[in-house]
Structures are given as C-alpha cells and as structure tokens.
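All of the numbers you see were taken from the coordinates with simple rules; none came from a lab. Quantities reported herein were computed from a predicted structural model and do not represent experimental measurements. Cβ atoms are built from the backbone, for glycine too; each structure is taken alone.
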Structure P
C-alpha cells in the first residue's frame, strides 16, 4: 500500500499512467498471496459497483471526446473574465450539485479540460481550481452518489442488512439524502463566505 501510494503521487513525474501503478500493485500483491484462494477472493468483489463506475467513466470520456466541454467553455470564458468572483462562487455550487448527482470523480475529470481551456484563453483560473476542489468535496456529502466511498458503503450496508435480515442496518439513498443534503448546503454556505472573504488570497495562490 505504501509503495502504491508513493507511485500514485509521483506517477506523472515518472511518465506513467495511473493504471500502471494499479497493475504494479496487483502483481506485487499476487506474489505475496500465493496461498490465497483467488476464486473465493474474486467472489467478494463488488462487480455490480465496478460495472456502475466503468459505465459512468465511459459516458464521461465520451462527452469529453466529443469536444462538447470545449464548446461549453467558450461560452463561459467571457463571464469568467468579467466577473471572476461570481464565476468562482457559481462553480463552487455547480460542482457540488453535479457531484451529488453523478459522483465527484467523473465530474472533476469532465471539468478539468474546461478550466484548462479557459486558462489557455488568458483567464485567471486559480480561484476556479479552488472552487472545483472545494465544491466536489462538499458535494460528495450530499447524496450516496456523491463519491465512490459513499456508493461502496451503501452497497455494503444493504448487503449486510439482507444477510442479517435487519433493514435498520441499511443506509438507504433516502436516508443519506435526508442527512447529507443539509450538511452539504451548510458547508457550501460556509465555503462561499470564506471564498468571498479571502478571494484575493485564493486568486494569488
């Protein structure tokens, strides 16, 4: 785990893709797990969850390669240059809402090309990066779809509820929404106020 963590941090400096680090980690683990029953191990893998995220990333990748995001960025660019603070606050909330709807990882992957495109057109995108980072982080609390960890724990809790025949053990999407959405809104309001107060600081970072 430590080796993989270090490689994930420095994989771009090494000229590697993220999948190379994951593959190296898997190979190393297999060498240390010679006596492990692989059929039993794979039987515990959440294949439904993995299929969900693979399909989600395929959709996001398809949207990105249609250049729709670049087209969208061309409309945003004039507003960003004329009102950077307003754009930053708007992106903060938009990122949170969209992350709560489709998961923060694919949304972040979709937004990166847009912000890079704005940067290439001469816009100051430093506060936008901060707004995106904070927005997707806060949005991950809003629904069970907000982050990969949320989906995983909901799946595990529902399976445990079935195994124990105890519905109270399940963290349902409705329960998460009722608890998580108010938390998301409260943290977004706080983040917006802090962003407004310290906007000059975020702009110069």
Structure Q
C-alpha cells in the first residue's frame, strides 16, 4: 500500500513544487492528489501544470479543481469570474502561457478534466471544503472550491477526515475532523508549499525549501 499525498495551492511556484516533490520522492505505489490552484500569482503557471501532468509517469495522480481554475474556466463567459481571474493573479498566468488563448490551446483538456474531490475510506480531499449538512453528492461545486469559515469553523458529519486548502495559515491547521494544508505558497514570498502524507496509519507533513 503506497502513500496518499495531498498537495494544494501551488499558484505558479514551480521551484517550490519541484523542491517539495524532491522531498517526497514519489514511487510507483504512491497516489498524489493535486488539490487545485495550480495557476496565478507565481510566474510559472504553465511549468507547474506541465510538471503535475508529468508526475503521472511516476505514480498515480488525481487532479482536482481549485477556485482559480474555476474562475479561469468561467472567465470567458461570466464578467464576475473574468474579474476574479484577472484580479487574483491571472496576469501572471497569461504571461506564463504567452497569451490568454494559449492557456486553453495548451492545457484546455487538463483544466476541463479536473475533478471536484477525491474520496477514500479515510479521507476526503477537496480544494476548499463542503457545505455542512448537505450530502456530498448534492454539494455545489462553487462551495467546494470557494467556501471558507462556514466550513472549517464547524464540525462536519462525514466519516472521512477532510484534507483541504484554499484558506492559508502559517502552518498546517489541524482539527479533529479536518486538516488545512494551504500555507500561503504564491501569496507570500517566503511561505512554503506543504504536502500532507498518510503512510501506514501515520500522518505527517513535508514542505518545500
């Protein structure tokens, strides 16, 4: 049985992603769940997406959607999400790809294939969280990628522990029923990218340099 590895909120920080993956050294039996927000803010969104796609050559990979990918996918048809994309680091993403159209020419299939969550017997991996009290299969995708305190300030009733990102803390934030691993990568210059790892009934974290 390989490791379960959660990584989220990379935000175009290719060097930090590479550093973290070097720390993890994934092997064939491992599963990495990339939990969204690959793009925006940092200068190398395209390289980040290339890197996470390439990791499927080394281990099993699951790719989830984050709030920034949701905004990107709706930026061409919805003025609100167009505003969100361009005002929360989208200019860096466009520069990384050369122009806006190239984002979809190069990685459109990837962005359109992103899953809302990944469920195991022990864990639910998701970008932002869930609306408490609503069955998982009835959750709104907008909540799953954007929700914050309405989720993490309340205890949920799912049997799984929820591993999530989206809301940054200075270090991994641990509750009885959930763990947040967004430690501000891409938003703050010196903040690391953090991975959650479950291995042989042990849970621990690794971070980029």
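Going by relative contact order in percent (Cα under 8 Å, 6 or more apart), which of structures P, Q comes out largest?
Evaluating relative contact order in percent (Cα under 8 Å, 6 or more apart) on every structure, the highest lands on Q.
Quick check: 14.5 is what I get for mean projected area of the Cα convex hull in nm², calculated from one of P, Q. Which structure matches?
This figure was derived from P.
Using distance in nm of label points 7 Å out along Cα→Cβ at positions 28 and 60 as the calculated read-out, with 1.4 as its value, let me know the right label among P, Q.
This figure was derived from Q.
Where does the value 12.3, 39 come from, among P, Q, when Rg and Dmax of the Cα atoms in Å, for residues 44-115 alone is the thing being computed?
Q
Here helix-only ellipticity at 222 nm (-39500 (n - 2.57) for each DSSP H run of 4 or more, over all residues; to 500) was calculated and came to -26000; which of the structures P, Q was it taken from? If you can, show how the numbers build up before the last one.
Working: P: -26000; Q: -8500.
Derived from the structure labelled P.
Have a look at P, Q and say which one yields 2.3 for distance in nm of label points 7 Å out along Cα→Cβ at positions 36 and 100, as calculated.
Q
If you rank structures P, Q by distance in nm of label points 7 Å out along Cα→Cβ at positions 148 and 164, which sits at the top with the largest value?
P
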